[in-house]
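Take a look at the structures listed below.
What follows is calculated from the coordinates using simple rules that are stated; it is not laboratory data. The shown structure was predicted, so the numbers you read here are calculated from the model rather than taken from an experiment. Cβ atoms are built from the backbone, for glycine too; each structure is taken alone.
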Structure P
Amino acid sequence: MQTAELNNVASQIRRDIVRMVHQCKSGHPGGSLGCTDFFTALYFEILHVNTDFNMNGTLEDLFFLSNGHISPVFYSTLARRGYFDIKELGTFRHINSRLQGHPTTHEKLPGIRIASGSLGQGISVAIGAALAKKINGDDKLVYCLTGDGELQEGQIWEALMFAAAKKVDNLIVTVDWNDAQIDGSTQQVCDLGDLKAKFSAFGFDVLEMRGNVMEDVLFTLTEAKLRTKKGKPIAILMRTQMGFGVDYMMGTHKWHGNAPNDEQLASALAQLKETLGDY
């Protein structure tokens, strides 16, 4: 897809996100909106996947969402990519829906390979999948997305150390670096310091990316792929704005876990072009 086409897809996914969270009056729109460009580029241009979903994912790229609270962007992306009917987005967080607030595998929703309610676990799972691909002679890649606040979980640093020590060089870890978490800024809660230096010290090949500029997302993800299989795992530090695309959701951590009311929804939709048709 060309950049303009990807931006159109991203606009529709952002509309899906605010509508999903509004209708159930619950959810996490801020981080979802901030990561929309990443998900769009990943699923519509970068990944080699089969929408006829198989849990093993043999001979296809795998993606694991570690910060599962941004499920709205994940669900919308999967539906728009063809994993399941977009009408199912209207059941988000409903009783007995396959689209619960945090993705799990027992609902058997196509595209979901990990339960990611508890933070800090996704990179460990992704490393296991990447090692399995190497053992099985599968040349495809494994991707994982984690939040920056999530980096305050110790398990992540154990996993990063293991990935470098075992030369898991078919792994690309992206950090959503928006400086916001549920109780405030990451600097206020627990300052992350120099992330590039830390990931480098842990043995990763580190790239930086402007996560809300589609051209830069495409360029950096493509560059990351080129750097795989050279002895080091890859890390992308992705600078985003929480709530990107909706003016009143940007520049604050308030929308980490808060749903828009009717008036706020109307304002958001007025800023986001309907490009593929609402569900």
Structure Q
Amino acid sequence: MSTSTFRIIPRLDIKGPNLVKGIKLEGLRALGDPKDYLIKYYEEDADELIIQDVVASLYNRNNLSKIIEYITSKVFIPITVGGGLRSIDDIENILRSGADKVSINSQGIKNPEIITNSVSQFGSSTIALSIEVIKYENRYLASYDNGRELTEINVFDWIKNAEELGIGEIILTNVDFDGTSKGIDKKLISKAREITNLPLLYHGGVSSFEDVYNIYDLGCNGAVIASCFHYHYLKKINGHIENKVEGNFDFIKNNITKNYNFNSFSIYDLKYFMKSKKVNIR
């Protein structure tokens, strides 16, 4: 297990003006204004936030500068931003908007030199590698574009390669488990932890406090959580959504939130549990 302070990190996927969430990074449902959630998570004592433009790679852009500028005037914890970062200029623009770190996925696979160059210019602590993991024929392979593009790159080889290139942190997203609430992939975490001493974050499948404790116990430095937090808060705001310009709104329109039995909980309650287990947590 990690001896550093364990971090609880909500992840917010953004499509257009809305927070969205799907299953296995597909079938995205609009859940509301991401600014409401970001502020709520800050108030509930999140340690960091990850904000991802989930359609950026499709449209060759990252469209989060305005929301980052707004939220960094309200939220005072580290923010990592990913999606559509194809050049040093893209990274610099997001950092100038107020982000503390960026996560690289697609472009790192296509052009690993961007890792070396960005680390050289901004420092390794500013650059994280986001790996979207898909298990195919009993192999853990790296994918990109929200799991739409599967590569032949072995995840563990990619971690070691990225470490040599100077990356500062690894964010593992298990695409097969994302949004399913079926628990975590212990084998993936254990193997990743065996091969690197870099800070390691895990995302995908969390459904309980025990899952988060297991992420810690397997040696990760933090748990990245989306569904459990989003659906807990969505019940409180009762599906309120104003901007219906872009997204699938049937989930909220049909009032499914009142009838669907999600595994959900607050950051406050999760931290209370983790402290009861003697975990070093803020």
Structure R
Amino acid sequence: MAHIIEINDLSAPELAPYTQLTHAQLRSQRDPEKGMFIAESGKVIACALKAGCQPISCLTESRHLPALTQLLPPQWEHIPIYTAPRDVLARLTGYELTRGMLCAMRRPQLPTPEEICRSARRLVLLENITDSTNIGAIFRSAAALGMDGILVAPSCCDPLYRRSVRVSMGTVFQIPWTWLTGEAFQWPQPGIDTLRALGFPTAAMALTDNSISIEDPVLAQADKLAIVLGSEGNGLCEETIARCDYTARIPMYHGVDSLNVAAAGAVIFWQLRAKEKNE
């Protein structure tokens, strides 16, 4: 039976994950096993639960209570579900974007970079991308358009940041991903050499004098490929570009020289996906 607790005051200490804690505090870098993230909306909560994420508590409008209780599997019926009228929850910053449901969850155990590489043909590597909206959009496109996994440099925004999770529409729980950690995967070196040794040539997406089109057969025909995307403003670091096996660009028209990194990623992923024999 659901453990429902009615509230009228957002200052209650048990609501701290939703009302007081910053993302850094939720992430709990000093003790990762206690780290949390916030999933917003029924769809995202359902995706997280399906992926095996452990819920800690929920916060919802009274009118959404039946739908939320149906989302929770029987083994999680004991977790507290805090509920309040809309006028109380509307005081939460950004509440209008949550679609009436929030769930605090334990951060999932991530695979190692080696584990992701083991079963992948197409990888996405993210460097210095700090905009949470772009991170979420890249994850959504990568999952939808044929990428097998995502490796995230420590310089990037956390994919489990609230806005990233929301923009990804839950795909952050559907496509395998992890941080580029460990000595062998330090970025860009020796990470690029490690990927090459595992069979993944790297394609840096950048505008240079020697960049090739993403339509070049050498990219599409590669058995394995790691696609490297850089920051929204300055793009990839010069060292990264220099060490990658290829430098590639999207052909553009009307004098346009670049796209937003999330939009560019969608075009690149579709073009360079690992095609089936009948495609």
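As an exercise: relative contact order in percent (Cα under 8 Å, 6 or more apart), calculated from one structure in P, Q, R, equals 23. Which structure is it?
Derived from Q, not from the others.
Please state which of the structures P, Q, R yields 3.9 when distance in nm of label points 7 Å out along Cα→Cβ at positions 54 and 214 is computed from it. List each step's numbers first, then the result.
Values: P: 3.2; Q: 2.4; R: 3.9.
Structure R accounts for this read-out.
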